[in-house]
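Read through the structures below before going on.
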Structure 1
C-alpha cells in the first residue's frame, strides 16, 4: 500500500514544498483537495461557512501560497463542526484545541474564526467578521467571503495590529489584481475608507513610474 502523503512533511522539505506550491496554483495540491473536501463536508452537515484569509485571496485572483485553510463559521457552526466532524476526517490540531484543527487524510491545518470577532488586535471596532451566510460569493464551487468584506477585514486588521501589516500589502495586491479605483472605498465601512484610498493612490502612483 502506498503511504499517504502528509502536507506537513511536504512543507518541511524545500523542494517538495516548492512542487506543492506549483500544484496548488494548478488546483491539484493536497491543500486544494482538502479544501474541496472541507467545503463538501460542511455543506453536507448544514454548516454555513466561507473561506477567508489567504485562500480567499487566491479565490479572488491574488495568487499566494498558503499553509492552511481559514474558515469563517458562526459560533453554532463551530459547535456543530466539533460535534459532528471531529473523528470523521478531522482532528484537533493539539490537545484542547478549540478553533484549530487538521484534516486526518492530508494533515492540512484548518483555523476557524467565528462571526462577531474583531480583526487585527481583537479589540472592539466598527468592522467585525460577518455571518458567513450573509457575505459570500461562490467561486469554483467554494463559498468565499466577498471581495468587499475581505478588503474591509484586511484593512481593519492591518490598521490595528502592528504585526499584521502584511494585510495592508494584501489589499494593495488585490487593488492591482482587480484594477480597483478609489471609488471602491464606498463599498467599505467608513472607518477603513481613507486607508483604502491611501493604498489605492500609492498603487496608482507606482504604476505611473
Structure 2
C-alpha cells in the first residue's frame, strides 16, 4: 500500500510504501473488541467500596427483646435492612484485570491499524517537530490540515516542542511509537504517523 507523505505545512514530501502484513489486513471487529475490553479492564481502578455489616460503626446491642413484642426478631441495627446499616453484597476492592494472549494483543493492533487504513484515516507526516512550543501556532496548522480529532504517533523520542504545543489542544493526543495501542487508535478520528513511527512499526512486526 502506497501513501503520500506530507509535511505539517501540507506540502508533498514523497511517497511511502506500507506493509500489507500490518496495514492491509481485513479488519476483524471481534479481535479489536477483545483487545479494547482487555485495555479498559486493566485501566479500571477497582477502588469502589461500600461498608459491610461488620464494618458499620454502630452499637452491637440487641435492639429490643427477642420475644413478647410481636415484632420480627432482630439483633443489631447494622443489619442491611435498617437505615444506616451495612450494604449486603456491596462492591469491594478488586482488580478487574484479566489475561489476554500476547499474540492476540499483537494481532489486535495490526487489525486496528488496518481498519484505519481501510477507511483512509491514516496520514503519514515527514516529521513531527515544531520550532517552538506554541499551542496557538500548532492549532492553526492542524486546522488548515483539517485535523480536529487526531492521534499523533512519533518515533521513539518525541519532539518536546511539538508534544508541549499539542498538550492543550482538545481531542489531540501525542504518543511515542512504543505507546501505540488499540484503544487510542480507535478513539480518535485520524491516525497520523511519522516516517520514524512507520519504520519502527514495521521493524516491530517483522
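Starting from the value 0.40: which structure in 1, 2 was FRET efficiency 1/(1 + (r/R0)^6) of positions 68 and 196 (r between Cβ atoms, R0 = 25 Å, to 0.05) calculated from? Don't jump to the answer; show the numbers that get you there.
Values: 1: 0.40; 2: 0.00.
Traced to structure 1.
Suppose helix-only ellipticity at 222 nm (-39500 (n - 2.57) for each DSSP H run of 4 or more, over all residues; to 500) works out to -10000; of 1, 2, which structure was it derived from?
It was calculated from structure 2.
Can you spot which of 1, 2 the value 30, 21, 15 was calculated from, given it is semi-axes √(5λ) of the Cα gyration tensor in Å?
Source structure for this number: 1.
From which structure (1, 2) was relative contact order in percent (Cα under 8 Å, 6 or more apart) calculated, if the value obtained is 17? All intermediate terms of the calculation are to be shown ahead of the outcome.
On the way: 1: 17; 2: 24.
Clearly, the read-out refers to 1.
Given a value of 9.9 for mean count of other Cβ atoms within 10 Å over residues 60-67, point me to the structure among 1, 2 it was derived from. Provide the component values of the computation, followed by the final result.
Details: 1: 15.0; 2: 9.9.
Comparing all candidates, it corresponds to 2.
Once distance in nm of label points 7 Å out along Cα→Cβ at positions 52 and 124 is calculated for every structure in 1, 2, which label goes with the largest value? Don't skip to the answer; put the middle values down first.
On the way: 1: 1.9; 2: 5.8.
If we compare distance in nm of label points 7 Å out along Cα→Cβ at positions 52 and 124 over 1, 2, the biggest value is for 2.
Each value in this text was obtained by applying a stated rule to the coordinates, not by laboratory testing. This one's a predicted model, so the numbers in the text were calculated from it and none came from an experiment. Cβ atoms are built from the backbone, for glycine too; each structure is taken alone.
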